[in-house]
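The structures come next, written out as structure tokens.
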Structure I
Amino acid sequence: MNNNFARDHELQILFTRLYRLNSNSPLVDATNTETVAEYYLLENLTIGLIRDSNMDMRGYEPGIAERWWHSTPNSWSFKIRDNLRWSNGQAITLHEIKESLSRLKNSKSRHILYMKNLDEISADLHTNEIVLRFANPVNSGVLHELSLADSGLLHPLNLQYDWSVTSGPYTISSFNRELNEAHLELNKFCPPS
């Protein structure tokens, strides 16, 4: 994948090799990234609860969650940031976050392991917190999984391969299948690092 930086608010991405891109295949399938190019594209279209960080001593920095803690041996809690918005400006709800995380239980991604053992997700509207409960004790390895692009927050349109509304740093403004060229625009509502 070659990245040509057009302007501060737009990226042009040229896919030199997309193995399964044909007339019937989506640009990226968020439920099963098969190539490095797809994974990096998904990483720019979604944001998860947390992100990898080499600047934070914990190894992670806030994504859509502003803080997190191991609440019991079988659960992790996440305080969700206030005023989250999709790239189109609409509010992101706790219900949408919960639904997106729930889909990970049945993920086909080879990167998702811990979340397949998820027992329950609860969302508290008063505290703006999400709690992930597992059947068995779970360690901090789940944090790494939640920082991956595969665990990013998906808009319902993304499940239909429409990336015009996203949670991550960019949104796809256009895609030319003949040239294998996607144009990405900056999502001004993406939470800062």
Structure II
Amino acid sequence: MADKTKDLILDAAFQEFSRKGKAGGRMQAIADRAGINKALLNYYFRSKEELYNAVIERGIQDLRQSVQTQLDPSLEIEDAVLIIVEHYIRFWASHQELLRLIFHDLLSGGKGMKSAIESVAAAPERRELFALIRNSGKLRERDPQQLIFHLTGLTLLFLIQAPVVSEIVFDHESGDLVEARIRSVTDLLKHGLFAAYPSTNSETL
């Protein structure tokens, strides 16, 4: 019962914060959405900050777990990057309320994201990943910070821009936006990020 109540609170808080951001979200509104009183809400989460961080952490954990199911430890780093990027595009395209929440957080300093990342990816794990990026010899960009900027820009921002870009580009024939974006980003990464990626026959024509 306790876990069910906590899930109801997190679901309600997600809806509130994704629409109004942390500053605009109200604990009473969250309690009302969850169908509980505010005293019970405060029993589970002592502050709005704690609840807000828990909501973002759950979203990032969902993303992390969904990506991990797609990866095989035997993959080369180039293939792993392509799989991650494709999955990120599909994930964010189908979780746009979570994406809106993340943008709210980033625009206000990113405290929730920092807390979530610390929670789901411990410092030793991140150091190991960053060392792999620097030392693999297979990526042109060896600065982990710049690589994160590249990949998040390629996989997230287009969803925010899409409604406007679709209106101003009259003659686009890309078909399904998500599939077109995956094809375009994959091609860009193969020819821009990787030090050397095997060419297919179609790429050499």
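In this comparison of I, II, the computed figure 29 for relative contact order in percent (Cα under 8 Å, 6 or more apart) is attributed to I. Thinking of I, II, which structure, once helix-only ellipticity at 222 nm (-39500 (n - 2.57) for each DSSP H run of 4 or more, over all residues; to 500) is computed, gives back -24500? The read-out comes from structure II.
Tell me which of I, II gives 16.6, 52 when you compute Rg and Dmax of the Cα atoms in Å.
This figure was derived from I.
For FRET efficiency 1/(1 + (r/R0)^6) of positions 80 and 104 (r between Cβ atoms, R0 = 35 Å, to 0.05), which of I, II scores largest? The partial results should precede the final answer.
Values: I: 1.00; II: 0.70.
Ranking I, II on FRET efficiency 1/(1 + (r/R0)^6) of positions 80 and 104 (r between Cβ atoms, R0 = 35 Å, to 0.05), first place is I.
Quick note: the coordinates plus some simple rules give every number you see, no bench work behind them. Remember, predicted model here, so these are calculated numbers, not experimental data. Cβ atoms are built from the backbone, for glycine too; each structure is taken alone.
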